[in-house]
Structure 1
Amino acid sequence: MSQLEHYPVLHREVINFFKGIEGGYIVDATVGGGGHSFLILKNFPEVKIIGIDKDEYAIKIADQKLKQFEGRYTLIQSSFKDLDAVLDQLGIRYVQGFLFDLGVSIYHLKTGRGFSFQREEPLDMRMDRSQSLTAYHVVNRYPKNLLEKIIFEYGEEKFAKRIVKSILEERKKKPIETTKQLAQIVYRSYPPPLRRGRIHPATKTFQAIRIEVNDELSEIKQGVSKGIDRLEKNGIIQVISFHSLEDRIVKNIFREARKLKKLELLTKKPITPGEEEIKENPPSRSAKLRAGKRI
């Protein structure tokens, strides 16, 4: 099985939580390459999919993947924070399910837009290429205090001050233009004994800059909250997150919805992949799934 063909993260659990949905619409709010949508359409013959993604490349890939289900899916290029407007545009008030698979997908990593520090690529990191803010702008133009705040808070990076000091020194000499340049700067900023850990020193900094460029945390707050409000009674919402900042936001939204008697929590603690899935698909190791049912 090639890297691009592996099953989407926690796919067995996702299908399991949607059992009982016999028709209507499920919104795949981050359709990506269409992996989850494919399995939903295959397992639930009466269900239709509305697939949303802000990345035009992902929409094209998903369309190819789902071709055999022609007539049962609609793909729309949009941010999931605007899912209410998408549903209004389609004339749909409530749906039977939502799935959010957050963060960067393998398809983003393959498009040469600077999401990965493992290849030499321009510092871009835009999921939606029509927007103006890029990683280049964040790295080369943001002031010291703002850069430190982003890398410390969004990357949960304890060496944020050292990393930013190195970035500022480097960009005085010449602009930082590529992923490899930035990764090397971060690598050199780390204390030598910590440079050889399981996770590359640049991982957290790249995560932080990507979150800033794509306004990811604000989008999660808006999109997940709107999703709960647009669920039919007994409808299911599922969110897969990949780091603690995302998971914390989802946990708080779900708890608040439970207090307001909008949502019954189906997961007391987030579900994580088993050993078999991690072996099949190592990037899945950090995934956490939370699910709820509309009351």
Structure 2
Amino acid sequence: MISLIGLTRRFGTLTAVDNLNLEVKAGSIFGLVGPDGAGKTTTIRMITGIMAPTSGKISLLGSDNTESVKNQIGYVPQKFSLYGDLTVMENIQVIGALYGANSKRVKELGTEILDFTNLLPFKDRLADNLSGGMKQKLALAAGLMHRPKIFFLDEPTTGVDPVSRREFWQMLYRLNKEGTTIFVSTPYMDEAELCTCVAFMNQGRIVACDSPQNLKAAYPFRVLELMTESKAIKSVLTKCPVLDVNAFGDRYHLVTEYSPEVILKVETALHSAGITDYSLQGIPPTLEDIFVHLAGQGGAACTP
């Protein structure tokens, strides 16, 4: 569905996307994950033809000419871009008309898609009066009006409440089961877990690309999860065989080598510091652990 070879985009002296090599197979849910400024939005804009690359080759749906296949592409941008002073149904009708459908077909498709996205009861509500989650559902509905083969979504759930995020992803799964290939960028690791394949992007380069399961299996370290109210854990563990300490909410993930002595040495250090109320156990690595580890590594080609 997508093939990128040496894709690069520069803005003056800044290289936003650096020699990207990537393949996305039909029928997949592909997740592009990384911090702000990693180059995710620029990559999507180049693939969809919104922005021209500085160099490199893009093949989309078997064509080297993005313009020739744009009618088979759906796109939900990062920022809500529909009309706030129009109702939900009026927005859908405008989008349908832009794709050349007649009014009868627009109404049929609009009703069907609004029902699919659970927006039909709100068809007469102004878009400006929708919640953040409902606006993203409306953007999703608008992007589906021409039944695209591949759907691009740029951080579609940023700022959306957890319930709406879950509902949004349920809709993406339904679309995917019906044959639509999904390409989604996200800063959320729990959403990355839901993808068929995940590419982690950092400073314009892909530093890892595989299924979430394979990425976890390849992680070379052991993770200990420490739960404690103490906030000075890094200084407490300076003399322990701990490679890294990462905070995740009220928990710390201690990255260590595989050694039976590590837990004993960590517990000794905690007791020496007067910390006795804690929980410490080994856990499987999360995608956060993996991506923190990979963030400083070099680029890699992605051919899932």
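Readers should treat all values here as calculations from the given coordinates under stated rules, not as data from a laboratory. Computed from a predicted model, the values in this text were never measured in an experiment.
Structural remarks
- Read-out log10 I(q)/I(0) by the Debye sum over Cα atoms at q = 0.14 Å⁻¹, for residues 129-256 alone, computed value -0.81, structure in 1, 2: 2
- Structures 1, 2 were shown, and log10 I(q)/I(0) by the Debye sum over Cα atoms at q = 0.09, 0.10, 0.13 Å⁻¹ at -0.45, -0.56, -0.91 was computed from 1.
- Comparison of 1, 2 - label where relative contact order in percent (Cα under 8 Å, 6 or more apart) is highest: 2
- Structures 1, 2 were shown, and helix-only ellipticity at 222 nm (-39500 (n - 2.57) for each DSSP H run of 4 or more, over all residues; to 500) at -9000 was computed from 2.
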